[in-house]
Structure P
């Protein structure tokens, strides 16, 4: 209701604003008037409500041009930043500071610009003002600390970074930044001590591991750098793409890490890390976006920032902007695979499956790895192209050691699904049983094997036990409750089947399969009209071709005409 009311108000005001003397029956709003201010402010607020970044920036800026108060100016600046208009954000900031010299967001914007141009004195001037606005203060202090380093005063920079506000997370992040500064100065022991504190806290783990490897290798200890990064990689899932893999390739070739970071790049990764590691995790999406966009002002080539900003844009329905950022990550980047996979996901969301699959195929060709092959296999699996998914998963499973399978059972489980759908039943059973040998409490495998045995009227006692165990493990899973209900249905326990299937539909209301099953059990208990209603509903939720044909037959002639699933 709130959205409808606001929408009606905004439409009315928009109509009024657009009137230019035509005989419409609506009186014009005088430019610069209080009514115009109210109209612009309300439209900007509604745009904020519906995540319309461009109009939020446009109308808050118009309102600020009339009102001129720093509070409204700050909204206009923040909105301009999140709309990607950094030039407008700077112009607005200059206007704010003309009236309120200590407004923190305006200072942060202008300080970032000066810092990005290596004008460290000007940057420190803008960024040095104290403020009670904690989120802006953290951003300013990170940039100020590295501006002090750029100016040739690393001692002052370390003091600034050691005093980051915001609690434990930022205290540790400050330690990592001080360690990076010590490493640049050649104080290896001090840097390693600070990194050790960060390791223990799990703040910025990947960036800390990269920084340590860079420091050790560039100070002459390539072997220690390699051993440390290998250990980190093994402890975190064995990355086969991305910056960790890129660093490992250099170290394994006996070369020190070639990458060095400027003060601007150091500050940019810190802002990006804070955006993702703290603000997004605390649901402060707008703050996270401001941090990442500021990072890109400092380092326009920061691909990690581009990918994380694009992820935020996807969540706020700005897919075109997200796609542009993903495409801007070049093929030479360590983040190229992440960008291509994310790009494909956008096209999948748009139901442009052919384009998405083409991107995945090209990525797998250009960067062959477990990650790219698994992504291509999963895309085919989700789209029920089991014949083409099967050889991909077969190759993946055959490439995995026993330890690999224990660490990641999904390729084996997915191969089992492909075997079952391709009617290679014995192979499917072997894979599901192997999954359960490695993970006896894998609810998905218990459910899938148990359900399929029930559907085939095989091993019913064992199948029931499997499904019941799966329900115990995942009591809120509609799919698993559906299996239990379907097992009771197959045995003629229609009352219990109905209870299970009704609960399953409540938990998973958009599953064509579950709704179809509920329709079948309603028919069996004589509730024919309700059965038809459920079958009609099932058609609305993208059933498989086989399910669709069966449901249509049941709607025409009743349950005896349709094949139960």
Structure Q
């Protein structure tokens, strides 16, 4: 066969193949490319569901292991045993200084539980049908679990919050179930953005502004850029989401282990992607990477929190609750921007935007003050959680913290923190005539702790490591932010800053003496050179 005929046949075959391929492409039916299953086509989901557990039962027909996996997680148990000190932690056990605790307040707090029906201490944690699949896998944005319903979605129109006059529509469980998909910032944020009773209240670095942030607010979650979801970093294995506020990884020495390498460490750390020497800029890399050995990435790269337009609570004073207006009714007071700064039911709040974090040495060990632990009001401030760390333990880095300050009730007889019943309406007439000793008596009975009947208030403090709202590198802190007498690291031990008042003055004097002697030496040397030159 001649070369000419061979080329002709080859080109003809190629043309035919391309034509057939194009025909196949045109004939291919339209499909969803982000999933392998269209749940709207499943007959099991094409019916009217009367409750959340009915939906879960349908889910488990195919996803047979899902509920069992959820049962093993912190999201389900709300409990965690700290292996470092043996403390039994988790939402079920700790006290905080915003909403205080969940015992006796279950029906309200468990609106953010990944389950249905947790209304008291008798909740069945072994039930598979009580697992809420929709809370994390809803893609419609219409799935709601209002406070007060023990983690159940409304199946009929209700007034929410009670007494507000606002109507919340019933959730169409069938439509939500037929549109399930991967988790998102919206599904995670439904709870985590609203921790502590409202948008941005608790953490300061997580609020609704992160639902679709720009690059200035968060360089990783930038909706028109990298567009990270929560699951990008908080990778889940068998529904167990990585990351812990009770034993966080403060110092990661493992290097980058996400990009193309086996994931053997914590995927939520900055080092997991960026490595232990993240700075590459010529001339500065060595100095900046030296800083990175002792300073957490978040310290420089999160200059302020609550900078997306949503204020965060900085303090909560429960002792001022109960005030009434001239007509004897409860009331709220708002600031110029319309944010509530006083509520008769809850007391006074201090809010803030663009808040500078506070800084501590942190090694990942956190110790909590629990109900039953003795506290002393004369100490001034009781730390509900204490961050472990020091400049010389080899495990600590300087970390940014949101420090939440509160004034909350405590048992003046037993000298312990308390778990009061503070949420929702009840037989004691909470909305109209809230009485602290009755509220505490109910809560302490439900939590299984004694109460002397003597009520007082105590100042408390609680710290939260900051790790979201990472700014672009151009917005990272400059040298002067820390390297000055009144800089951000003022008061941090183990760090020398020239002229900083909290260090021994002889260090500065010695430094200035050496500088002066150097200058004198230079001047003498120069003078001798001049004299020598004149002689010659």
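Nothing in this text is a laboratory measurement; each read-out follows from the coordinates by a stated rule. On a predicted model such as this, the values are computed, not experimentally measured, just so you know. Cβ atoms are built from the backbone, for glycine too; each structure is taken alone.
Looking at Rg/Rh (Cα atoms, Kirkwood Rh) for structures P, Q, the greatest value goes to Q.
When helix-only ellipticity at 222 nm (-39500 (n - 2.57) for each DSSP H run of 4 or more, over all residues; to 500) is calculated, the result is -6500; to which of the structures P, Q does this value belong? The partial results should precede the final answer.
Numbers: P: -23500; Q: -6500.
This figure was derived from Q.
Out of P, Q, which one gives 1.4 for distance in nm of label points 7 Å out along Cα→Cβ at positions 112 and 272 as computed from the coordinates? This value belongs to structure P.
For relative contact order in percent (Cα under 8 Å, 6 or more apart), which structure out of P, Q has the highest calculated value? Could the numbers behind the result be given before it?
Values: P: 5; Q: 13.
The structure with the largest value is Q.
Rg and Dmax of the Cα atoms in Å, for residues 384-527 alone was computed and gave 15.9, 53; which structure, P, Q, did it come from? Intermediate results must be reported in sequence, preceding the final value.
On the way: P: 15.9, 53; Q: 26.2, 92.
Answer for the origin of the read-out: P.
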